[in-house]
Each structure stands twice: as C-alpha cells, then as structure tokens.
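Student: In what follows, structures are represented as structure tokens.
Taken together, the values in this text are just the output of simple stated rules run on the coordinates, not laboratory data. Keep in mind it's a predicted model, so treat the numbers as computed, not measured. Cβ atoms are built from the backbone, for glycine too; each structure is taken alone.
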Structure 1
Amino acid sequence: MIKFGLLGRGKSAFNGGLFINGGFENGIVGWQQAYAWTASVDADTAENPATSTNELLFQNFTLEDGATYEISAEYISGDATVNYVVNDTDSGVAIGVPHTFVGIATAVSIGIGITAIGTTPVVVDSLRLVRL
C-alpha cells in the first residue's frame, strides 16, 4: 500500500489510483502527451491551450482482461470538449463524471484527449484510474 505524506506546500498528494501523479503535484511527471499539455505546479493542474484536437494526456497500462475499471477527472475550466481515452480510443465520454470500462490484456493508453477545440485554455485535475 502506498502512503502519501505531506508535500512541501502542506498539502497531501492526490491519490490517482493506478495513475502516477494524478493530481499534478509534481508537474507533468509520469504523464505522456501528444502536443501542448503543461502543468501548473502551484495550482496542481494540467493545462492545454485547446487549439487543436487529439491533444492527449495519458499513461500506458496493461490492464487485467475482463476486469472493470473506472476513470475520472475534474474539468476545472475551459470550453473545449475533453473526453476520456480508454484502451487507445476516444471513449466518447466527456470528463467530469466517472466512466467505467473493461480492461484488455494489451498495452494501451489511458487518459484524456481534446476532441473539439475551444476558445479558452482547458484546465483539468484529479485524474484517477481504479479497478472496481
């Protein structure tokens, strides 16, 4: 079991479940991306200018085949459409509410992606992946 201690700013680290650094307390460390994602360490959030689609923020996993998982994320601000990316595919489900899915025994990407551009930057936080 992983125990999280207090961070230098006096906050506890967010428990991202299977995601490493799901609360962005350590910037973008542990995340892979396609294009323009950055992290604000002061705000513990991830940000994207949302000027093009398919801007992905993800981690790679080989999940247990047939097991049920839940992904969740908090949409802080912005006006672009951001969906969960599950098993290398756009899930069609916008972030903001948890989404359940079935794992496959193949190395895949799990995270989020911009599916429709916006006029203001996207800010997200608290990405979490757990097995149910």
Structure 2
Amino acid sequence: MAQIIFLLAIVVFVSRLAGQPRIEYWVGVLLLLTAFPLCHLLLKAPLYHRAPLYYLQLVLMLAYLVLEAVLDYVFKFDFRHVRAIVIPYVTLFFAATGGMIGVASLAGRPWTISSVILFLIMAVLALVQHARLGL
C-alpha cells in the first residue's frame, strides 16, 4: 500500500510540475481512494496484534487523506499560499507518508527499501515543486 501511495504522490507532483491539472486532479482522486484499503488495514490490525505505532501510522495517513479531500476536493480552497495552513499541512503530509514506511516494513526488507527509495523521490519532487511553483 505504501508504494502505491508514494507512486501516486510522485505522479501528482510530476503533473503539477508539467502543468497538467487534470492529471493531477484524477491521480489525486486515486490517492484519496487509498483510504479504503488503509481502513481495512486498520480494522484488521487487532487480528495481527499490531503495535500502537502501527495504528498511529495508519491514522496519520487517513487524517492526511481526509484533510486533503476537504481542502482540495470539497471546499477547493487554495490554501498552499497561506503559511498558517500550509506548514501544518506539509508536516502532516510528511508524518503520514513517513509512517507508511513503517507500515511497509512489516512486509519485509525489500518492501522497506523500496518504500524508502520512493519516499525520497517523492520528497525531492515535493521540494522541487515548492521551489519552482511556490506550492
């Protein structure tokens, strides 16, 4: 699941950099839909005796997706230029996506490595996007 989230976020950032808002929008919708399998993981967590950190990682990702849905898709609020909103938003984004590395790590070393690589690519693209577009 983490790899899918990272790949979708990467495509969102590349779409923004390429000036393709329709692609960004629809890939963003796909990213929002990852909430369903994340909810499934959250509901199944007690069966596998997951640690409290696992719950926190999933809840953070779900919280980010809800915030993203509300700001970008429900209210369509251009918040990325409002520092008081964007700083907590970016903090939540990186906490949530960083936590997904921990979720992926439960599947083994190859999943951890691929998650870290994709996370780093995503983070670089987020910084490049901010530097070039101010978003």
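Student: Work out the source of 18.6 here, i.e. which of 1, 2 gives that when mean count of other Cβ atoms within 10 Å over residues 42-49 is computed.
Tutor: Value 18.6 for mean count of other Cβ atoms within 10 Å over residues 42-49 corresponds to 1 out of 1, 2.
Student: log10 I(q)/I(0) by the Debye sum over Cα atoms at q = 0.09, 0.10, 0.21, 0.23 Å⁻¹ computed as -0.24, -0.29, -1.24, -1.43: which structure among 1, 2?
Tutor: The correct label is 1.
Student: Ranked on relative contact order in percent (Cα under 8 Å, 6 or more apart), which label among 1, 2 comes first with the largest value? Each step should come with its number before you reach the end.
Tutor: On the way: 1: 31; 2: 34.
Structure 2 comes out on top.
Student: Moving on to the next point. Using mean count of other Cβ atoms within 10 Å over residues 50-57 for the comparison, can you identify which of 1, 2 gives the largest number?
Tutor: Checked 1, 2; max of mean count of other Cβ atoms within 10 Å over residues 50-57 sits with 1.
Student: Can you say which of 1, 2 returns 11.2 when mean count of other Cβ atoms within 10 Å over residues 74-81 is computed?
Tutor: Working: 1: 15.9; 2: 11.2.
It traces back to 2.
Student: Then there is this: Assuming -26000 is helix-only ellipticity at 222 nm (-39500 (n - 2.57) for each DSSP H run of 4 or more, over all residues; to 500) as calculated from a single structure, say which of 1, 2 it is.
Tutor: 2
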